[in-house]
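Values quoted throughout were computed directly from the atomic coordinates according to the rules given, and no laboratory measurement underlies them. None of these values were measured; they are calculated from a predicted model. Cβ atoms are built from the backbone, for glycine too; each structure is taken alone.
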Structure P
Amino acid sequence: MRTIKQEHYFPAIIAIHFILWWIALTLYNGTYEYTSKNIAGEVFSSWAVTVFAANFIMATRAKWVERIFGGLDKMYMIHRRSGIIAVVLLLLHFIVVPRDPVYTIGKPMGFYSMVLILIGVILAALPLFKRIIKYNKWLNFHKLMGIFYILGIAHSVNVPTLTSELPIVRGYVYGMALIGIAAWFYKAFLYNLFNRKLKYSVDSIKRFGNDISEIVLKPDKKNLTFQAGQFAFVSFKGINRQEAHPFTISNHPSDNGLRFTIKALGDYTSNLQTSLNEGVQAKVEGAFGCFNFKKAKYKKQLWLAGGIGITPYLSFLKEVNSDYDVTLVWSVKKKEDANYNDEIEAEVSQKSNVKFVLNDSDTKGQFTIDRLYHSVDLKNQSIFICGPEAMRESYIKQLLQKGVSIRDIHYEEFSFR
């Protein structure tokens with residue numbers, strides 16, 4: 001199935017909105033007096049309503065929605081950027097729409113809704129606040145976005161609008177609003193009833209010397225069903241109020257249990273390094289993600305990993321059949337950081353169709369595509385990338401310069417929040 005990428009998603013929602021407004025205005029023969037400012041202001045506000053509604057749908061983590069966007073990680077990035085766009089649209093609405101001198105209860109509703117939504121999106125999007133605000137506090141405030149949204153909808157039905165005079169636009173905007181409110185209510189109040197988490201306990205912990213821990217969980221009863229390369233949301237009893245965070249599953253689906261390899265990058269993961277012990281209870285939700293080498297166009301593939309980004313490939317390696325031609329490149333700062341080098345070497349030694357390259361930048365410098373490939377070598381290949389954003393963007397730029405189609409480059413987002 002073809003997936004919607006952000007370069008297609010945003011033009012699509014823009015086009016749909018403007019086409020519906022154009023049709024509605026063309027067919028309108030009523031008596032409502034409006035100016036170009038009325039039209040612009042309400043186009044902006046109704047657009048924001050539908051964008052936020054789509055965001056609430058994404059937040060449900062529904063599998064069918066995830067498949068549409070090609071993975072939960074991609075969907076969450078679109079979700080974040082959509083929120084910023086929607087706030088800009090609200091601000092434009094506030095600036096452009098003409099002021100009616102007649103007071104209605106809807107006016108303060110609209111103002112407070114806009115301010116609260118603006119605060120919520122700033123807290124969610126700006127890196128400064130991501131660093132200083134605890135995740136659980138941010139999450140609790142973010143859950144209130146649905147209430148702020150409902151306040152905004154209440155504003156729109158309590159002030160005279162052109163939208164209310166246009167059946168096509170009215171049906172689309174308020175239909176999306178109702179769906180969005182239902183999606184928010186489901187996520188806020190019903191999600192845990194319909195998405196039971198599987199119970200596990202910590203079977204073993206291996207702490208490496210480079211702020212990385214390997215955590216193996218054993219199931220209490222049922223083991224999670226997943227595909228190689230997927231991730232799950234995991235919470236541990238007694239750790240950060242049992243917050244659930246996403247981690248890639250680094251063992252094979254046929255194993256009884258789950259292995260997660262986690263680097264200390266924030267408060268939560270640092271607490272796992274210092275406070276987690278064997279026997280602690282855990283809850284797992286998933287699996288999520290569409291990072292799957294079997295679904296790629298070509299069986300000749302280049303896998304690029306950076307640091308902890310090796311995790312999905314540990315699972316991939318166990319599934320590579322003889323009809324694939326794979327080169328795995330793992331970039332680390334120094335050779336001692338390659339905690340899974342022996343495991344990979346052992347797996348690769350049994351597969352003549354898999355080549356493994358370990359690049360430690362301290363002695364070999366930063367890895368570049370030119371070290372292995374010329375343009376002709378990259379034709380008819382599928383590329384997979386997992387690692388820090390700066391590394392990923394550098395690799396993508398190099399690959400595009402060599403004529404690789406963006407459709408043949410597959411990657412995972414490291415950060416959801």
Structure Q
Amino acid sequence: MPALLFVNARILTLRGDGTPRRGSALRDLAVIDNGWVLIRDGIIADLGDGEAPEGLGQDSEIDLGGRVLMPSFVDCHTHACWAGSRLDEFQRSLEGATYLELLAEGGGIMSTVRAVRDASPDDLAGMLEQRISTMSAWGTGTLEVKSGYGLTTDDELKMLRAIHSVSQVTPQLVTGTFLGAHAIDPDDPHFVDRTINETLPAVAEEFPGICCDAYCEEGAWSVEDTTRYFEQAIELGCPIRAHVDQFNELGMVERAVELGALSVDHLEASGPGTVRCIADSGTMAVLLPCSGFSLDDRYAPGRDLVDAGAAVALATNFNPGSAPCPSMPMAIVLACRKTGLTPQEAIAASTYNAACVLGLQGSVGSIAIGHRADLVVLDARDERELAWVIAPPPPPLIIGNGEIVQFLADAGESETDE
């Protein structure tokens with residue numbers, strides 16, 4: 001693995017103290033206006049301001065010409081492991097059918113569930129690898145992938161095994177989440193109890209300490225059943241996260257905060273009381289504006305959350321139904337235009353704070369000595385272009401785990417090759 005030296009770069013280090021950024025700190029990107037970064041053996045070996053010193057021992061030097069060098073994106077909420085197609089439902093939604101109507105008819109999530117159950121583990125792994133490659137092309141270096149399209153013990157384990165197998169072969173850092181409490185299987189009258197008492201323990205035994213997620217919404221899991229599921233997960237030593245307030249404010253945010261949830265995600269229907277509850281807690285708010293853009297043009301109150309002092313992260317929610325978007329830059333564009341975040345806040349929310357959601361801030365989400373060398377070079381000298389340009393070209397240079405995984409024309413010129 002060659003040692004790479006990047007020089008003449010505007011570096012967004014996102015250096016932090018290990019805790020999520022809140023309030024004005026969310027706008028502090030810890031910028032080095034003109035500096036250098038040395039990568040060796042897959043990690044950030046050194047960095048600094050001004051010209052790089054002699055004798056760093058690099059194999060190649062790349063002059064970025066003042067371009068922005070930043071941490072790769074951390075997509076902390078995705079459903080990127082799936083099978084089948086939802087194009088027919090997309091057509092129906094354009095003709096007026098709502099998301100909850102499709103779900104009630106056995107479509108939506110259940111349509112994907114049927115396809116996943118029919119897919120082999122190798123099929124799921126192969127499709128996930130392809131999607132991760134697409135996400136990487138837009139600058140994602142770390143991603144979370146949920147199960148939740150199996151809904152039986154065997155099929156949920158099949159998904160989680162596929163996610164784990166892919167995590168062993170990609171240059172991207174991939175972490176799995178158990179979303180057994182997703183849709184309600186209409187063909188199983190005992191589905192909730194079976195998920196809590198059979199599937200959850202089986203998953204926790206094979207994947208100790210795995211994060212457990214739930215979708216609490218009308219037509220899906222109730223507040224009471226979600227609470228039982230979370231209490232069992234905690235008893236088994238698993239942290240929890242929650243899909244909440246996507247369409248209806250049911251009171252699950254307050255319950256999730258009481259239970260110590262790592263994050264509450266969606267929040268499109270959250271009101272002022274819920275915003276204050278999150279801001280006063282250690283639970284992070286994850287904004288998913290690609291869903292609102294795709295479904296009903298409703299968005300989480302991002303500006304209110306930040307101003308109240310909440311710790312806010314940003315993700316794509318990449319999935320086949322409500323958010324078919326693999327692009328973190330698109331999530332940033334929407335977060336700024338639709339949830340009220342500034343470009344700086346959206347960048348911090350999609351890197352450092354997103355890493356905090358996953359407990360990975362000690363290795364990704366910022367540029368610091370000893371961290372994974374997951375970096376993105378923008379074809380821009382001002383990072384605000386990330387939020388300003390709609391549908392930009394992919395980043396010209398992407399480094400994954402210390403290696404160049406994408407190098408497009410004019411990304412920089414190699415000046416030395418020893």
Structure R
Amino acid sequence: MKKLLLSGLVGLAMVSTAQAEQTTIRVHYGIPTIWSDAQAKLAEAFMAENPDVNIVLDGPAPGYEDGVQRILRESVAGNAPDVAFVGLNLWRVLEARGLAQPLDDFIGDEAEFEAKGYTPALRSLGQFNGAQYALGTSASTLVVYVNPDLVEQAGGSMEDFPTDFDGIIELAAKVDALSPTIDGIWTQRHDWRFQSFLGAYGGRPMTPEESDITFDDEAGFAAARLYQRFAQEAGMKSYDEDSARQAFPAGTLGIMIESSSLLTRFLEGAAGRFDVVVKPLPIMADPEDVYFPTGGSALVMLTDDEEKQEAAWRYMLFATGPEGAKIIVENTGFAPTNALVVEDEAYLADFYEANPMHRPAHEQVARFAGPWYAFPGAEGVAVTDLIAAALVEVSDGGADPEATIRELADTMRARLDMPK
């Protein structure tokens with residue numbers, strides 16, 4: 001009996017010691033309708049491999065913007081989380097306030113880090129001024145959604161689907177001519193879409209240090225011309241985003257250039273009508289110069305406690321590594337931000353076999369992902385409305401693309417207090 005009692009006391013002591021040695025990491029995230037299952041599974045899988053770390057998930061924020069505001073309030077009160085999932089276009093808010101910890105010392109050798117699936121394109125999602133502050137965790141880019149039935153009716157085929165914008169516009173015009181109730185092509189007049197077309201032509205919205213606008217160049221003019229050509233040559237209508245997102249799965253829109261994050265919605269909406277096909281956005285410049293602004297989320301480290309930093313970094317590596325990326329892809333529908341999970345069939349072979357249309361978007365992210373440029377200053381968000389308005393003038397009003405883009409750039413410089 002004494003031996004049994006002693007054994008039990010030793011066992012309790014070991015458990016108590018293990019619990020005492022655990023490091024607790026608080027994790028913040030937003031958009032529970034998308035992320036709640038994935039976050040729970042990430043935490044569970046990580047803790048199974050790292051029993052010395054206890055992951056505590058904060059109550060989720062409704063959205064990324066709300067989440068960043070909450071983090072700012074908590075930081076003032078000295079109660080910020082240790083790690084946070086934030087929007088790819090919002091982590092700079094935390095960096096600008098000195099809250100996001102630089103990660104370069106944790107990364108160490110860049111070649112070794114790249115070999116783990118963190119390509120330069122993917123690392124760029126969390127870089128500013130040559131330093132790494134965030135690691136991408138989920139991504140979406142602009143892709144080409146196609147109704148193959150309408151393409152076939154117009155004399156085209158998916159086997160010979162065009163790989164440049166000239167060919168897409170020509171095909172869309174033929175689809176548009178099929179019937180008054182059928183539209184050939186649609187894309188939104190929007191900052192993110194414009195940045196995507198700009199990147200396809202090798203351009204960038206701003207200089208790396210964000211000191212000047214740079215889209216008033218040949219790449220920017222070409223991106224603006226696309227909008228005019230879509231309207232004038234392929235009959236693009238000016239209906240709103242919600243109408244377009246209903247028209248495509250309903251089978252009345254032949255080609256839609258939209259976010260890859262909508263794929264699941266379109267597949268479900270078009271079921272029984274036609275088989276949705278996804279094609280990558282055309283590459284119109286040297287691939288080394290191409291980038292596609294990426295929507296989605298990134299992980300930032302907020303704690304400055306050294307012990308917690310070590311545990312937080314292990315969690316960040318797990319969540320952004322192949323195992324974590326697999327969990328995120330299977331439970332959210334986002335593209336992964338780790339190249340190995342796309343390249344190595346051991347991770348997502350079954351997923352891609354069951355969901356083949358996800359692969360084009362995932363491969364595009366791994367190769368061409370780039371930052372979604374956020375314009376600096378108090379007017380940074382407001383000026384994106386100017387971009388949308390200029391694109392409407394070009395597509396619907398017939399304004400000269402080059403002159404409109406030059407004027408837009410100068411107006412934005414003035415609003416953002418940049419030199420002309």
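Structural remarks
- Computing P(r) over Cα pairs in 10 Å bins from 0, in percent across structures P, Q, R gives 4, 20, 29, 24, 14, 5, 2, 1, 0, 0 for structure R.
- Ranking P, Q, R by FRET efficiency 1/(1 + (r/R0)^6) of positions 37 and 317 (r between Cβ atoms, R0 = 30 Å, to 0.05), the structure that comes out highest: R
- Each of P, Q, R could give FRET efficiency 1/(1 + (r/R0)^6) of positions 141 and 397 (r between Cβ atoms, R0 = 30 Å, to 0.05), but the derived value 0.60 comes from R.
- Ranking P, Q, R by distance in nm of label points 7 Å out along Cα→Cβ at positions 21 and 85, the structure that comes out highest: Q
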